[in-house]
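> Below you'll find a set of structures to go through.
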Structure I
Amino acid sequence: MRILIAEDEYITRLLIQVSLEKWGYRVEGVGDGKEAWEALQKPDAPQIAILDWEMPGLDGLEVCRRVKELERETPIYVILLTGRDSKNDILRGFDMGADDYMTKPFDDNELRARVRVAERLVHIQISLAESVEELRYVLDQMESLQGTQPVCTGCHKIKGEDGGWISLDEAIHDQSENRFLYVKCPECKEEKRLP
């Protein structure tokens with residue numbers, strides 16, 4: 001899984017990057033909010049972003065707000081990492097769309113635990129998006145079957161709305177816009193059974 005780190009303090013960014021890479025993550029690091037925003041708008045953007053609150057260009061809150069407004073099938077999971085630790089700051093971070101909030105100095109074990117939670121949630125979101133796409137496909141298929149008329153593959157009679165079977169000529173003269181579904185009518189099924 002890819003993770004973006006947006007942190008203007010080089011040493012902090014390097015420490016986070018080394019830890020994440022040691023745990024098997026692919027990491028992209030940027031030094032300001034403008035670079036972070038550009039990276040997170042790409043179609044192949046990382047699924048997790050760790051943003052510093054105070055950065056040049058755009059601050060982490062603004063990047064977070066913009067990321068949450070992006071039209072994506074699976075939203076980017078945002079962790080704010082900041083020295084701001086007042087309750088008001090934490091609430092403001094969550095109000096701007098942050099999924100998680102960590103204060104500096106950070107603990108490696110806590111960072112690892114929070115990133116693992118983010119990874120699990122990203123996998124769940126991806127799975128849900130795939131399920132939604134499959135459901136859309138099935139619904140499209142069901143809609144295309146609505147309005148189909150059963151047609152006997154043996155005698156070519158068509159099952160009418162009243163349940164009776166009529167000739168193809170009668171159905172064509174009816175000028176219905178229904179599509180046809182080829183099946184065996186009861187008479188043709190019985191003929192097949194006879195020796």
Structure II
Amino acid sequence: MAVFTSYSDLKTQITNYLARADLADKIPTFIELAEIRLNRDLRIRQTLQNSTYTMEVGNKNVPTPADFLEMKEQHLNTNPITNLTFQSTSVFFRNGLVNTTGKPTYYTQVSSNFAYAPTPDSAYVVEMTYYKKPTPLSDSNPSNEYLANCPDLLLYGALAESAPYLMDDARLTTWQSLYNVGLASLTKSSEESEYPAQPLAVQLS
């Protein structure tokens with residue numbers, strides 16, 4: 001079990017590691033920067049989120065969820081299911097379906113929207129599974145998926161963020177190394193957990 005399971009515990013651990021009692025007002029910033037770092041670096045199954053959205057007829061754009069980090073899978077809730085294929089923006093806007101209407105089969109991401117082609121001719125329901133951005137830690141939100149599943153990465157990430165402020169270059173290397181080792185280990189574990197322990201069977205269609 002982790003020795004720190006709450007935001008308050010994490011702040012205490014950081015204070016202890018730094019052996020500084022005069023950084024109480026800076027430590028929340030170090031934690032916030034560590035969470036931003038994890039949002040960029042880490043994708044674990046515990047942050048997968050399901051969401052649905054009903055498309056508007058004639059509107060090819062669907063807003064990305066407010067907590068969106070990275071898409072895992074999208075499909076239309078039709079019978080049978082309609083799989084949606086991601087395309088880069090350059091390929092998407094050059095394909096011949098962009099200026100047509102019908103049942104969408106392709107999508108891309110443009111800024112804070114997903115764009116679909118063909119443009120929907122009906123109020124299709126798109127279902128998506130994506131990696132979400134955990135609610136940031138705070139006194140009013142004492143835990144989140146990062147603290148529950150990788151408290152060590154939060155700790156080492158926050159310590160690494162503290163080093164430039166403290167002008168402690170030697171410690172930056174130490175904290176960054178520990179962060180990188182933990183990140184690689186957790187990423188490998190999360191990837192392996194998506195597959196069953198038994199051999200995969202080939203299904204012929």
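FYI, it's all coordinate maths here, none of it is from the lab. None of the values given here were measured: they were computed from a predicted structure.
> Quick one: relative contact order in percent (Cα under 8 Å, 6 or more apart) came out at 14 when computed from one of I, II, so which one is it?
I
> One of I, II was used to compute helix-only ellipticity at 222 nm (-39500 (n - 2.57) for each DSSP H run of 4 or more, over all residues; to 500), and the result was -11500. Which label is that?
II
> Out of I, II, which one gives 198 for volume of the Cα convex hull per residue in Å³ as computed from the coordinates?
Derived from the structure labelled I.
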